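Please find the structures below.
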Structure I
Amino acid sequence: MAVVGAGALGRCQALALADYDHSELVSICDINESKAKALATDAGCAYTTRLGDFSTLDVDAVVVSTPDSAHLTPTLAMINSGRHIFVEKPLATSTADAETLVQAARRAGVKTMIDFQLRWHPAFMELKRQLLADRLGTPYLAYARASNTIAVPEKVIPWSGESGPEWFLMSHLIDLFTWYLEKQPISVYAAARTGILKAKGIDCYDAIQVQMRFPGTTVTLESSWIVPDSWPSPVDSYLSIYGTKGKAELDDDFRGFVVAGESIEYPWSIAGERNLHGRLDHFMYEPVRTFVDHIRHDTDPAPGFDSGLKVTQAIEAIHRSIESADVVEIVP
């Protein structure tokens, strides 16, 4: 295995692979040599700053953990070299790029997977179990929110102006509901706010709200990058589903642990670090390990590039709805 991108998520994937009994991490690639070297040192592998070096590398699969808008070039290069490929969400920030990658992967016959990690989050998995057990009946109405404190676009993500809350956060929610409902969205009506982040030199939406229709279910989605830094959790996450037989509610802000010092905080367990017993046990490590298992057993990973394409198409429909202030149909 090899990893392209030595940022926060690249670090998670590299450490997860290096620590997994069924995978061997061979190399890291990043255009920033100091970042590539530091991660390679921590993961115990080689590194390079040139993507071309991966073309002759003896690996079965490659992870692409570059910024949201920079997936096309490295992913296409690795597909064309015959490697199975794991890509951070979103697959691409345009339908044209996403379709190019889907078609290239089909021609090459390689396995693909997108890191929609909420499918491995214990609480969100439990909600899927409840739906499969028919505890709620048929999902009828739903609401979900995934937002970040403003520190994330300002200080954590250096490329936030090339992304936005719809790509970075709402893509998770769209995938989650296609998984929950086992259907694809058919239309969207969206509204957005801009101004706060643009005033700080970050050219993206501040917040977006979407009414998304699935066959038989209406879902309201909300994502923003302007939650005050004083909010006790870096992620503002909530979901509720009303079914014909019941209701489920999931508040992922508060995880049963509060720290009161200079301020009140709901601490998050940090991915990219070992726990106090020396193990890597965060749910964010599980998608790429699942991908490895699919390669080992020659089974089909999910969610694959087809799922990634559907999410990108939905977000582009959201953009068109914002611009037109009208309902936009999503063409299959």
Structure II
Amino acid sequence: MEIVRAVQLSDLPALLQLIGRATEGLTTLQLDEAQLLERVERSHFAFTRRSESPAGEPYVLVMEDTDNQQIVGTATLYAKTGGYEPFYAFRMQTEVHQSASLPGGRREHTALHLERTYDGPSELGSLFLLRAYRGQGRGRLLSLSRFALLAQRPHRFADRVIAEMRGRCDDAGVSPFWDAVMRPFFGVDFTVADALSTVSKSFIEDLMPRYPLYLELLPAEAQQVVGAVHRETEPAIAMLQTEGFEMTDLIDIFDAGPVVQCPVDQIQAVRRCQRCTLRIERVAPDTPRQIVSSLATGFRAALVPVATQAGIATLEEQAADALQVGDGDTVWTMTTHAAPQEARRT
């Protein structure tokens, strides 16, 4: 069985080995041991602290195969952007220029304005799952577990959630937007700057251009990738859109990938999360699977057969043991997909 749970300090060696297998595009996972230890410690503090207000801390989740105690995946939810350092993005704004002296003298141009956010929304961090474990609902369990956590502890997070989607680049990891637009200001490869930004963003403030960039002045290959997602990210953005996320006018400052957002109370997965009282007994063999989660040891979730009725969630003993809960405890259930009528409303 696979469970998703809050990261523990003892997970550090296994987690370091796991993220070493992540691709270059997952820059929030490009950490050395000291940097990863700091993130794990901050996450441990976030799960155990008493204060309810969001302060920018990361909530790091790991997926564990309980059959072999192997860490096979990870995902993060940040309490808010701008908690420790500003959140940087380009905002695309349309400007109208017009002159009566020329026929057809009205022109519209798109300008990229650097925006700094100091007290922003919560943010979905990178998700990584070993290829051997992809399929059979595991990826959706890992991803949606973040929304289960959000539903259980709403006061720990902002009232809106964003996600920076990976921008388009070639097979060698070269970003056309970075090479044409940002490299002259930073003088390093895209992967170097993007990885550095996960540790410190001070260099961004020091080196970013001070004035708006006009899209029409950029090379065609750079214009074409503005707001476009990497092909490996297309399934992720499609899933978020089915959960209620929408495109914004923000793009990433490095690879020009889009930023999507959704108010917490409009996220379909959060709305599907139901608080129940647990009853442990056998369930029918054809009982549908749902994501069932608890706040045991910070957070635990599993995709298991569960029967729900009148606020009672019935689980078998093995599933309850995995979630570290007993009869009468509180659990939360969530279907993995929105019902057809819910999808139509979004």
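Tabulated data
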item: Entry that produces 19.6, 56 once Rg and Dmax of the Cα atoms in Å is calculated, selected from I, II; result: I
item: Among I, II, which structure scores highest (criterion: distance in nm of label points 7 Å out along Cα→Cβ at positions 18 and 74); result: I
item: Given 17.8 for mean count of other Cβ atoms within 10 Å over residues 210-217, calculated: source structure among I, II; result: I
item: If FRET efficiency 1/(1 + (r/R0)^6) of positions 10 and 202 (r between Cβ atoms, R0 = 25 Å, to 0.05) is computed and equals 0.70, the structure in I, II; result: I
item: Structures I, II, by mean count of other Cβ atoms within 10 Å over residues 194-201: label with the highest value; result: II
item: Structure (I, II) behind the derived value 17.2 of Kirkwood radius over Cα pairs in Å, for residues 178-281 alone; result: I
item: Of the structures I, II, the one that 2.6 was derived from, the read-out being distance in nm of label points 7 Å out along Cα→Cβ at positions 234 and 266; result: II
item: Structure responsible for 5.8, with distance in nm of label points 7 Å out along Cα→Cβ at positions 34 and 98 calculated and labels I, II on offer; result: II
item: Which of I, II leads on relative contact order in percent (Cα under 8 Å, 6 or more apart), largest value; result: I
item: Structure (I, II) behind the derived value -9500 of helix-only ellipticity at 222 nm (-39500 (n - 2.57) for each DSSP H run of 4 or more, over all residues; to 500); result: I
item: Identity of the structure behind -0.43, -0.58, -0.85, -0.93 (criterion: log10 I(q)/I(0) by the Debye sum over Cα atoms at q = 0.10, 0.12, 0.17, 0.19 Å⁻¹, for residues 226-321 alone, calculated), options I, II; result: II
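Read the figures in this text as sums done on the coordinates, not as results from a lab. What you are looking at is a predicted structure, and each value in this text was computed from that prediction instead of being measured. Cβ atoms are built from the backbone, for glycine too; each structure is taken alone.
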